[in-house]
Structure 1
Amino acid sequence: MTQQSDASTAPTTYLASVGTALPGDPVDNATLAKVLGVNEEWIEVFIGTRTRHFARDLATGTVRWSLADLCAQAAGRALDAPGVDRSDIEFVVLGTATPDTLMPATVNHVADQLGLDQVPTFQLQSGCAGAVQALGVAQALITSGQYRTGLVIGGDVCSKHLDLQRDLSGAAPSDLVNFVLFGDGAGAAVLTAEPVGQRVAVRHILNRFTGLGRKPGQVIEWFGLADRYDDRQALTEDYKAIEEGVPVMAVEILWEMLGELDWDADQLDYILPPQLSGRMTRRITEELGLPTAHEVSCVADTGNNGNALPFLQIEKLLQRMSGGEKALAVAVESSKWIKAGFALEKI
């Protein structure tokens, strides 16, 4: 049986900087409701998200930013941060559920835009846990001693899967939710072997598949030449299963990570809960039951932009975090049920 390394004795990786990118101006519920022909009040009550950002023009459907564009913007901001030198970057890892193309991998377009050459690149195909998985890969590469500095990116352009010309007046809530829940964006972080820049220690990263024998909560189809005109929806979601399963999994993740870290709940200064929607995040935070930990959330203003979310949360966290403070992030991948999370400590 494989044993996990003790989080207290494993070599430490450090987060030196973070950068994020959101496309265009925020789109509020009134604007979105008018474009889609749906009820604005339903969005506010059922979803609880106020605004989101889209890489596509809502009026014409024109793509204004690719995923690579957004990832390069976010990464550029992380690389331009104090204490960081882009010439030190030795590898790039990207986590996404919505690559621009199957080939070339989007991560290579990002590296090209950033002027990074002769470095290993990795792309992980995953939903909301992809950013955490990318952090885990980077941590493993650095603690192995082979590399000292790497760039980690997470991002998604969900709007590419939504048919904005479709008549939604009679759509079921389980279908309609896909049009109002998601947004687009990207985030990035520089990880190092030594404390520089923000000097935040990555104390632990959790990434565990737990979906054995369980139906997916979300499916994003890929259409090839043989089935591109199929009547299947590009994006389907079992929102009821997600509503029931994610809060339970979030609590399990919290206590599992605290146990592995040997931290007490009252030692947490900040909690970064799963960012499904404004409404769901409020519910999950309540069920986590951490009255002394400050919540760090962004989804109500950014929409659910998948793998960008952890970096958007970290960016907000770093504006508030002081030396000695601890933060724990919880993430749930509902497509095939993955537990994920990470713990940070400002040194």
Structure 2
Amino acid sequence: MRAAVFHGRRDVRVQEWPAPAAPGPGEIQLAVVRAGICGTDVEEYASGPHLIPLSEPHFASGHQGPLVIGHEMVGEVVATGPGVDAFTAGDLVVPGSGVSCGECRWCEQGRTNVCGRYYTLGLHVDGGLAELVNVPAGISRSVGGLAPDVAIMAQPLAVAMRAVRGIAPEPGRTVVVIGLGSIGSLAVAACAARGVETIGVDISAARRETGRRAGAGLLVDASREDAATAIRAATDGAGADVVIEASGATAGLETAMNAVCRGGHIRLVGLHRDPSPLDLTRLVLEEITLDTSKVHVCAQDLPQALALLTAHPEIATSALDEVISLGRLVPDGLERIERGDATGKIVVRLP
């Protein structure tokens, strides 16, 4: 089969690759029809490997070596493994991205995203930028009547919905989203669907346009002005009630700290790989909440994302930039996103 295989930094090859074996117990095999490109895929391509286990086996998945990337996918069920009765051949489904053990104390608490043996499709085991892929049935959901170009937004929207869960305030207060890539722009859309005013911040004109389409009421060009100053000006000097930091950049965290109001809430979603000094004294004295959000809890967030897309398919329309062929993945997908000129999600069409 044809697949996009990561061999190393700046070395992703669209090549012939062995098809997966028949699905094992609890698995389904999908003929992938759409696959999304995530910022994590771009980071692995441009500066990795960070997460992909090229040189030693992954502690949970056991995979080592070149790997089929892609953790956002929609596919048609072509085979089911033993013990699977929720799906039959021909069903169109979207899987979540993370696989959990179901037995550790975190899984028992429903916090499958912090499972002690968690691993991710397309990062720690072969993923969905391929004609065929095996995935656990337990993290997969039927797309209902959604078209593939809408359903492909379900997994990243689930991540965005987890990011805003429990922190989006009532209408009349302000949420700032820093970093308007895939997850950040969908977080804007999730807030907008609740009637919550949002301010989007990014250095990229293309990503700011994505944020505008997603429903941001104000857009701040962080390459030309001090974002925190602009946010405070827009909030009568008080600062934002909630800041979602989705860029993963040190400058984004600095903006979040300077833009949040007293008693406000900062949620980190982007991965910060560089040291990030924090003014812990201010966090205490102004009782600012700082917490994090990691991917999604499939059983909770994926069904809600599908329900939101069913009610508001325009979220997917506003988030989509282009649908490309698998053969154009590197130049028109990974490299275009790396340059920062993609105005939304780039999706790969598979046969």
Structure 3
Amino acid sequence: MKLTVENWGKVDGQTVPVKLFTLENNHGMKLRVTNYGCIVTSIETPDRDGKLADVVLGYESLDKYLAGHPFFGAIAGRYANRIKDGRYELDGEVFQLETNEIPTGQHLHGGSKGFDKQVWNFAIEEQGEATYLHFSRVSPHGESGFGGTLLVSHTIGLDELNQVHFNFKAVTDQPTVINLVNHSYYNLGGHDSGTVDNHELKLYSEFYTPVDESMIPTGEIRAVTHSDLDFSECNKVGAREFDHNFVLNNGKMERGYCYAAELYDADTGRTMDVLTTQPAVQFYNGFKLANKSWIGRHGRKYENRAGLCLETQHFPDSPNQPHFPSVRLNPSEHFEEKTIHRFGVK
């Protein structure tokens, strides 16, 4: 396992310098990560003929990320996904968050200056079969409107099994809510290969949470059968619009992880399995990417459906939906969730 660290710039108002880390295993797979927003900038993995391609959307410079992007490869938090009207209540106290998603008027992904806009402290752990980057920061009480001072760490690693690890941990000094996600956009044909319409997807889910016109769950948990959302068997993604939270069924387990998804690109033979400890996965196929002009790595313009997201998570708006799995974190508790993205070929 090889590791290189480059100076990648500085963010105004933040004291920690920005670094770019490149991890490479003995199979030639490369993972590039920066401590700005814990962003995965690049994942190079071989196809069935051994040819490497970059399978995530992203940029080649810090300046481009600072200019804005739709969460390419970044952490989303303190609460990923949406909270209705940006408001939640804990123990009788109401917390008002920023309603930063303009089209819907909801709170999204931690606000306009969430965890994705921070430069994180870092530590490196090199093992024989894996290398891990441990990112950490303190999110103060009141940041983006959330209550409680949160000590949070996000570990991203690469091992010799072509697995990328995303691990989250946190503790708090006051009751708070938390939901953390890596928001990478994947295209197994390569970031510059066109749409993901022909990708084949299986989700280990029999139910999803329907939403209203503001993308907030109605509270219902509905079966996917006889609907366009049925990916319980492998199906082509197609040129449709997906941005839905799927409830995982724990039907296939491995070492404490449940399978969330299997993705396959027949043209290249690349596969990606997603395993997680989280209760759900948000499947978004990037159908809104062309709402703005995103010029990605090496001048590639990312059009609609240029990449898809499989965001392992808790349910959207859980603080306001008591029958959803709890996202409350108390001072006496430790938050911990883990996800693996395993790359291969067939």
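Here Cα extents along the principal axes in Å was derived from just one of the structures 1, 2, 3, and that gives 59, 53, 42; the source is 3. When mean count of other Cβ atoms within 10 Å over residues 89-96 is calculated for each of structures 1, 2, 3, structure 1 comes out greatest.
Rule-based calculations on the coordinates, nothing more; no lab input. These numbers were taken from a predicted model, which means no experiment stands behind them. Cβ atoms are built from the backbone, for glycine too; each structure is taken alone.
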